[in-house]
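Listed next: structures, encoded as structure tokens.
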Structure P
Amino acid sequence: MTLEHHSESGAHFAFTDRWGGVSAVPYEELNLGGAVGDDPAAVRANRAAAAKALGIAPDRVVWMNQVHGRDVAVVDGPWGPDQAGGIKHSPAVDAVVTARRGLALAVLTADCTPVLLADPVAGIAGAAHAGRPGLVAGVVGAAVEAMVSLGADPARIVARTGPAVCGRCYEVPAEMRAAVAEVVPAAYAETSWGTPAVDVVAGVHAQLVEAGVADTGRSPFCTLESRDHFSYRRDRTTGRLAGYVWLD
């Protein structure tokens, strides 16, 4: 199991790859998504293994029922007893924020951009799921606003984005690119083969800067190009990666 795990002044940011779990083909190996058709027992085992590798308790992780929107939930603990085995009881949101130190927030992706946020001084953390629809809807700004409502300062927020499909690979119809770029100009892109594309990662980072977040960093991995990561666009039926953020 390979984990990108970085610590910044008591804030922890981690992203998984696809290896080191127990899921079978086509979800091999470390599928952390509970709603993609995988064996629930395998997902539970994978979530437990990932948490152990990160030094966090599996029952102190908050998962989301992601729906490509902009709704944010403020949380102070996991949703319920089914949390470790699936996400069916989680509310339909695409961002969660918390003022509870030691509580890990998780976001599931397989091409979309996972956005992890933390203000270590205020003790506020946030996680957002930004696909193309969520980018246009403004989920990133909504997550920052929710953190600010709890006492965070955008100037102190540290933001990290994880493995996601890059702008050179995310081909879309020209009309779709135009519609996205009308809302988020930074997302306008072209594939490496010269066709219209959307760069969700670039759009997310532009929105973070617009929200006042200056300390940003991004993963070097494109999920579609990397066989070490799950990619929905490449494989369709596949697992989900996870990004985790928590504060000491």
Structure Q
Amino acid sequence: MTGTNTPDAKVALLDVARIARAGTLQEAWQFFCDAMARWGFDQVNYGVTRFRVGDNIGSQDDILYLTTLPHDVAQEYFDTGFFAKTAIFRWLGEHVGSVSWGWAHDEMAAGRLSPQEEEAQRQTEAWGGWIGYSISFPESSKREKGVLGLHARAGTSQADVDALWARDGEMIEAVCLAANLKLSQMPVPGAKLTERQREILEWIADGKSLQDVCVLTDLSLSAVDKHLRKLRDNLDVETTAQAVAKVTFLNQLFQRSEPHKP
């Protein structure tokens, strides 16, 4: 992993450009995973939420979560909430920057982990011990948090990864920052709205009254009210204002119907 075949600055810059030009979430994610694989990280986890309140990251349904881990591993680690018990998760919530996964091992050896974190660390090591790095991204608002986990290729030691990071960490982080900026502005799949519901909500977000919406959509007031009730239920909010805010946070308003083609 510390040999001469890792990317140079030119390759890293090209990766940043590819990610920035991506037209879809899937395309941006694939470009990013390809870039990380060139550095020897063949499994990647990414998550971003805009519903963080203090230490609470909000509902997992509202998190944009992407991973290349096998489904069963991802389900056991993330869907069950196990990740939130780890020392690395605490570090990511308290810091901005990168952390070696060797840090948690060292902290346990020094007796500085909570009982819950110790138990989670032992479970992680029982799974064979994961080798890699995590990154906590700068927040654009107090409600947002984005984090990333990079799993090193099998057969790589944490010492190898730490040596790579000492040499190329700034370049790797630059590509990761570009990916976070791109991915975090893409629509989160969680908001399940019909096209009509989205249209109505977009007119309301534009400041239109319900009477205006009726004229613009050629719907009756009762039909508009019915659509609004259903979308509030789908979004698990109480008011239409909350629905506008939530769908905005999820980047679901005013999206192109087709990817932009230069």
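Every read-out reported here was derived from the displayed coordinates using simple, explicitly stated rules and does not represent laboratory data. Everything quoted here is computed from the prediction, not taken from an experiment. Cβ atoms are built from the backbone, for glycine too; each structure is taken alone.
Just a few scattered comments:
- FRET efficiency 1/(1 + (r/R0)^6) of positions 182 and 214 (r between Cβ atoms, R0 = 25 Å, to 0.05) derived as 0.10 - corresponding label from P, Q: Q
- Test item: helix-only ellipticity at 222 nm (-39500 (n - 2.57) for each DSSP H run of 4 or more, over all residues; to 500) calculated as -15000, pick one of P, Q: Q
- Comparison of P, Q by Rg/Rh (Cα atoms, Kirkwood Rh) - largest value held by: Q
- If FRET efficiency 1/(1 + (r/R0)^6) of positions 22 and 174 (r between Cβ atoms, R0 = 35 Å, to 0.05) is computed and equals 1.00, the structure in P, Q: Q
- Looking across P, Q, the calculation of FRET efficiency 1/(1 + (r/R0)^6) of positions 62 and 158 (r between Cβ atoms, R0 = 25 Å, to 0.05) that yields 0.15 traces back to Q.
- Sorting P, Q by FRET efficiency 1/(1 + (r/R0)^6) of positions 6 and 94 (r between Cβ atoms, R0 = 30 Å, to 0.05) from high to low puts P first, with the largest value.
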